[in-house]
Structure 1
Amino acid sequence: MTNIEAKRQREKETVSQMIAIYCKKQHGTKHGLCEECTELEDYARLRSDKCPFMETKTFCSNCKVHCYKPDMREKIRAVMRFSGPRMLFVHPVMAIRHVIESKKEKKRLEREH
């Protein structure tokens, strides 16, 4: 598996975990995802599969090109806002890695401007 493939897989796992947390807490699902969250997860994974910037980007929120449809972008933002803080308790390693990568990306972007 190449670095890009591993990165893409890690991104898809992270978004799936965040959607699962959101769905369980907001929609009361016990096992699996509700229909709306399944649709969002499928869409997010598809966007990740098709991303031409995977090699250089860290997260979609830092990307200059927003490939999500506006309604899906709002849904994923709501999921991220809700699930982000909760990830520390559910998947601490994943959450800490995300924070570290975000900080590095912000510094890199500041240097470019």
Structure 2
Amino acid sequence: MSPAFRSIEHLFWWVVMGSRGGPMRAKILKLLSERPMNAHQLAEALGVNYRTVIHHLGILLENGLVVAEGPKYGTLYFPSKTFVDHSEVFMEIMEGRIGFNKRRRIW
């Protein structure tokens, strides 16, 4: 986790709710929590451009919420230990138990 964040809750809020791209990152995290995928599989599952997925994976990697394994082409992405250990906080934010604005539904 980036040292700039005081808590995992702040990190999740920034990554998922802090920008226009947050809902896409939330969807990526949700899919990866179900099973590992490569960028192409994520793009197909989400119905978006491959480059869009690569951009968001970069942000998730930079903030320690996903990890990548394998060769460059076909790299698989997994939820990080940090994400898995705190997935209940992520779900609480997404389900509206921690100040989530109900009008901005993500899934």
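Each reported figure results from applying straightforward, stated rules to the coordinates on display, with no laboratory input. It should be emphasised that the depicted structure is a prediction, and the values quoted were computed from it without experimental measurement. Cβ atoms are built from the backbone, for glycine too; each structure is taken alone.
With mean projected area of the Cα convex hull in nm² computed over the structures 1, 2, the top value is the one for 1, the highest of the group. In this comparison of 1, 2, the computed figure -14000 for helix-only ellipticity at 222 nm (-39500 (n - 2.57) for each DSSP H run of 4 or more, over all residues; to 500) is attributed to 2. Looking across 1, 2, the calculation of distance in nm of label points 7 Å out along Cα→Cβ at positions 9 and 25 that yields 1.8 traces back to 2.
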